[in-house]
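**Student:** Heads up, there are several structures right after this.
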Structure P
Amino acid sequence: MNNHINRSRRSKIGTPIGKLSCALLVCTGLTPLPVLAQEAIDNAPESLETPDAGSSGQLQEIVVTAQRREQKLQDVPVSVSAFGAEQLQASGVATVKDLTFVEPSLNVPQVVGVYLPFLRGIGNAAGGNLGNESSVPVYIDDMYYTRLTTAYLSIDSIERVEVLKGPQGTLFGRNASGGAIQIFTKDPGITPEVKATIGYANYDRWSGQVYASTPISDTLSWNISAAGTDQREGWGNSLATGRDVYREKLATVRSKLLWEPTDLTTVKLVGFYAYSKGDIGMVQDRHSGTFATSPQVNLPGYPNPAVSLPSLADVPGDFFHDTRADLQQFARTEGYGASIRIDQELEFADLVSITGFRNSDDLIRLDADITGQNFFNGDLNSQDKQITQELQLKSKSGSNIDWILGAYYLRSLVKYDPIVLYGDAFGGGTIEIRSRQVINSYSVFGQATAPITDRTNLTLGLRYNIDDLNGSSPTYSDSETFRKLTWKGVIDHSFTDDVMAFVSVSRGYKSGAYKTFPLDAPPALPEVIDSYEIGLKTELLDRRLRLNGALFWNDIKNPQVLAVDIDGLIPGIILTNAQKARIKGGEISVEAAVADGFTLRGAVTYLDGEYREYINAPFYCLVGDSIAGPATAQDGGPCPVPADGATGNRLPNVSKWSFNAGANYKHFSDIGIWVADVGVSYTGPFAWNPDNFIIEDSVTLVNASLSFTPDSMDWLTVGIWGKNLTDEEYYSVTQESVGPAGTAGFQAGAAAPRTYGVSISAKF
């Protein structure tokens, strides 16, 4: 029986100076990536498409680095979407999560400050589990991020964003089984530049940022970007305490030093600092039918048997964004790091070295019972450190055969130090849990593209991966090594200079990982994806129409899934494996320059994803008015479970249909420049869990923006914007809920309601 959640019923810094100063000294100025794109840098590079058509009425050319070298988007035999700063700003894209508004094949749930990207239906719902990396990795300024926390993934100082679809197991091999997201921030310019923006939005949300760039000498230039956001009012309230919920603070700094000592050498040094604290993305409510407390609790003041509470979404009135929790939940992240990229031209090839480190300290405070009682709470203190080194040797631009050879190393240390559990469930005392996971990952790779005819090319690539894992806790210690060869083969053919088709076969791989909370079992097995794709890229009508599409089929072996473990010392959500899954589908995108300054855009994605074999899947059911489970075909229980488990069920977080459409108009009037943008995004229904018990309803979002730059003050731009203008009510996350006496059902966190604001930007 499916439990459909109905919504859309109403229209309705502090940052430590010491670390920052230290990082600035060591890294020449630090940088994160943050706060509202509505107030973001507004000039995209000339090589990247902006949302308006050029003066000729043509679409601008797009340059991407999907194959680790600069190429025109339409020449790359890879399904990739690219977005510049202006388009992101106009479309209301403020964070990586918002990219779903412009890229329908992307779905990004958010939980406790961690983003969990799903691309073409491939992702990892356990990405929020410390030590488990995403199936869709994110690279920021060429640096791989093992964990996608809010502090790093807001968008600021953006030059472009690239979304690479399908397994990228050769050139982006570290866990890129579903694809990859590349974010590039602005490099320092040769002309001094200063920009500042201040913005205000409903819910008393203040934001501001400043960007400065200057040459230091003929060979040296520098920039710095600082931003902050403070949302002082929440979207809802705690019914237990009256306090606001869904609030957020962000503070970030990012800096680059660009040194070009010779015509053959380029050195780019990047530093960053980021701080965030808030409860956006936290679970705040229980689904209807979920127990108020665990069913076996027998303490004064607690109902026994447990009371089944309705979801606040089902309570008459404006309660969707409220919570019953008595404890103020939040996720706090403080991180810093640096990277250095060296490009050296040799006589026969180009050499690239990319070195990076990152440290993140996190505290997540959870009201795990989500009631007004002090029953089951937790403080998750964690640390996440990584060091990466990549070497690339690649052919000169314009070579008859394009080739690249490389090696990659990552060392990752994650630990809970400690998790502290407290509340009446523990008799007024506490339980502390410590665990750690160390990963040493090594890989070598190579790829080459050679012409077969004047219009046909063959691309072949290989990557060999070795992942050494070591996990430990006070009661458990284990080590595992995983080895896998991934590969790629592509044939592309240009029928004309403006029409190209390609066929690709590739294998993607995601390493195994331990369940770190608590760490008491062997790791989940690696996930392996074999992908088959046919793609078409066209530019028509004298580059006034761009039409791209693809058909794809993905076979997945040992897909990593979340499941409830009620047998351990502390019941929790663990990472385990199904046996087989399959995703097939297609997508098409279109962009048209209708007239000078006026463009239309749209994209549609169809996905059919199902488990081909998942015998051990956990199932839930309704017993009376309450949720019961989990039960499997192997261990029985109160729920009727098919003998083949979830075999044939829909994959979680996979919508069959999703699309977006939009229009952008840039008008040069007698008094100044007007830029208007409106867009709509649709995501169809999808399941939150393998047994398809909880189904998220379809969601349609509408965003719009309008800006004006007067001729008399061309250094000034004022703008207004709105997001989710129809005030759709939907969830950003839903997950199983567990307690000391077994499962208690499901919890959910609300997504943002209608928001709107103004901004003022000055450029000097």
Structure Q
Amino acid sequence: MTQAVWRERFDELRRRRPGLAQRVCRRLLLDMQRQGLIDLDDIDEEIAVALNLSGSPARLDPNRPKPRLPKQSRHALYELALKYAERHLSADEIDTTIVLTEKRALALEVARLAEDADTPLGELRDRVHEFLEFAPGEGSSLPEDVIGTRAALVRRLLTDHLDFIAVAKRFVRVSDFGWVLDRIVPTYGQQGRLGGKAAGLVLAHSILQQAHYEGRLNAEYRIPRSYFLPSNGILEFIEYNNLEEIINVKYKDLEEVRQEYPLVERLFKNGAMPPTIHDGLEKMLMEIGERPLVVRSSSLLEDRIGHAFSGKYKSLFIRNQGTIEARLDALENAISEVYASVFHPDPIEYRRSRGLLDFQEQMGILIQEVVGREVGNMLAPVFAGVAFSRCEMRWSPRIRHTDGMARLVLGLGTRAVDRTVDDYPVLVALEQPTLRAVQQPNEVYRYSQGAVDVIDLNEGQFDSISIERFLGRVGRKLPLMNKIFSIYRHRQLLPMVGLMAQVEPSELVVTFDGLVKSEFPSSLKSMLDLLEDGLGEPVDVEFAHDGENLFMLQCRALSLGSSAQRVPVPATIDISDQVFSANRYVQMAQSPNIEYVVLVDPRDYEKLPTREAMLRVGRAVSALNQKLPERRFILMGPGRWGSSGDIRLGVPVTYSDISHTAMLVEIARQRGSYLPDVSFGTHFFNDLVESKIAYLPVYPDDKRVVWHEEFLCGSPNALAELAPDFADMEHVVRVIHVPAVAHGRLMHVVMDAEADRALAFLAPPK
């Protein structure tokens, strides 16, 4: 590069932006001083001489302030900067400084606009793209400017949570915000953020991208095409539909909230979307085309460390086919239902228990294309699931907490994160993938996935169908069948070889044996480790696979319940003082000083004649949850608590119904109740972990464990006294006031994960 080229660039800059040209000169001076090429005191003296100023600054008394140089000296200083730069620096070095200064100015302008909450997002988007297009790459900017700009964009678009900002500014590049801003659905106001779920996805994607650039990630992954409706959209919706009185429903009694919610949901679903949002959604649908969508909640409080709100808000699937009017109506209907879920009793109770009730909850919306293939007029991933960088509960002493785990299902991942009707995902320890929770072929067959969640393109809705029906519709068109299925024949499990046309659908069982013997578990674990290292916390990732590519759907920090200090199970407790014990799936936890035991005996529960009677048991538990002293009682009942669908399998409760208990015990009776799945890894289990509610499955028919039948089933029942409205349920729901029947003693539960042993016993208060 010649002098003429950089001179021309500088003169043009001085004409356009004289202030920026001055910054170039200052930068040149600093660079030359740092390299020892000039001395600023000498330059001051040269300016003084040139301007016939009295007294050289260099010869003044060092104990007195230097005189202020006149304004005309500023021009002289900048001309000297160019003179010395031409003498000491190459033309390329000077030109680089000019470009760098312009890039820096653009970075500062982006940061300034981001910090101004009134800046329209469209203007911010344009300025970000101007920054990205001026000179390739962010490396052409000074590091401190890039970091400052990233931090400003994180605060504006993602969160003001300082811990998140500290991590995100290291990984989320300005270019990442470029594509995010391109996918934001506009709102009338400009103050909204993307919300926790969307922010977590953006951050995780950035962490893995950086690892890929640095050669630390070899696994391939993608994220679905995603769009973002900012969090202020719900406030605009409420105001537009004159629903402001609903905002304070969170301060009402929980039972009143529960009673009012059906009306609240109807009011939201009958509301109209504000015009700006309506027009933005229509434009988005025109870009997406007729691909099925999932509408996910992304509240400002979601997916934070310690309170992830797992499963508290709705995620809804829509077909997204037909006329643009029909598609838009379906999308807006789904969004309004997600908005309404903010006022559901479960998240309100969840917020109340964490001191978050006064926070004005705003709900962003994450809209994603559904990952999957269209086969048999259905659309679903080939497989999906949820993975954890740590293994909170172990089904073998050979499994370490650091091994990580995954829950795998055929089809949509809903069955991996929710407890479903008599159905089981495949559990995989990622560092030891062949070490399964169930080993015997008949048990593998019995406790395998029985149904698949799909989007039925004929009916235009989410559907659950049996494995046999699913296979009947897809035939041999499903990719990776030999990695997903095994053949169960003559009480043996056989691998799928070739097409095996003679195999009947009823003989196929979902085992993922081929997948766990591939590179998939190690690739998934490496991704989880990179994310954990980047976030500085264990992580929980939802994913889907379309037969060719792995898609990351969301990522959040994972709360761990195993942080409790180990306390070995006492060895000197008299057998008469032992109430129950366990030797499978034991966490590290302690629940001392238990005053009450609430027991729903599975044998009595399954005898209930009607669904209404079973629902009434759930309501009785909810009433006791509000009445009994917090963290001084335990709940015991048939597994599976919190199941969706067939409530014969477990007491129908949600988080708000059990939020005050110290411990949840799932009783697995021998009659078809062995639970290789138990709860861990589900949204329900995450609720327990985050709330410090201990979880334990107990198998009373196992001869190796303690089950004090007389104490648990023969003690006086305090239900009528504590919850008189449910006295008619005394034959099913038992409430034991421990000190009243144990001569003033209380119950203590010690759980030792390392020994895989737990014991509940009676002893004096601690």
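Each value in this text was obtained by applying a stated rule to the coordinates, not by laboratory testing. Computed from a predicted model, the values in this text were never measured in an experiment. Cβ atoms are built from the backbone, for glycine too; each structure is taken alone.
**Student:** State the single structure among P, Q that was used to calculate mean count of other Cβ atoms within 10 Å over residues 200-207, giving 24.9. Intermediate results must be reported in sequence, preceding the final value.
**Tutor:** Details: P: 16.8; Q: 24.9.
Clearly, the read-out refers to Q.
**Student:** Something else about it: For FRET efficiency 1/(1 + (r/R0)^6) of positions 88 and 232 (r between Cβ atoms, R0 = 30 Å, to 0.05), which structure out of P, Q has the highest calculated value? Could you put the intermediate results ahead of the total?
**Tutor:** Values: P: 0.75; Q: 0.05.
Once FRET efficiency 1/(1 + (r/R0)^6) of positions 88 and 232 (r between Cβ atoms, R0 = 30 Å, to 0.05) is tallied for P, Q, the winner is P.
**Student:** Tell me which structure, out of P, Q, gives 48, 24, 15 once semi-axes √(5λ) of the Cα gyration tensor in Å, for residues 168-415 alone is calculated. Please list the in-between numbers first.
**Tutor:** Details: P: 48, 24, 15; Q: 30, 24, 19.
Matching structure: P.
**Student:** Tell me which of P, Q gives 58, 31, 27 when you compute semi-axes √(5λ) of the Cα gyration tensor in Å. Don't jump to the answer; show the numbers that get you there.
**Tutor:** Working: P: 40, 30, 27; Q: 58, 31, 27.
Of the structures listed, the value fits Q.
**Student:** Another question, then. Consider the structures P, Q: one of them gives -11500 for helix-only ellipticity at 222 nm (-39500 (n - 2.57) for each DSSP H run of 4 or more, over all residues; to 500) as calculated from the coordinates. Say which.
**Tutor:** On the way: P: -500; Q: -11500.
Structure of origin is Q.
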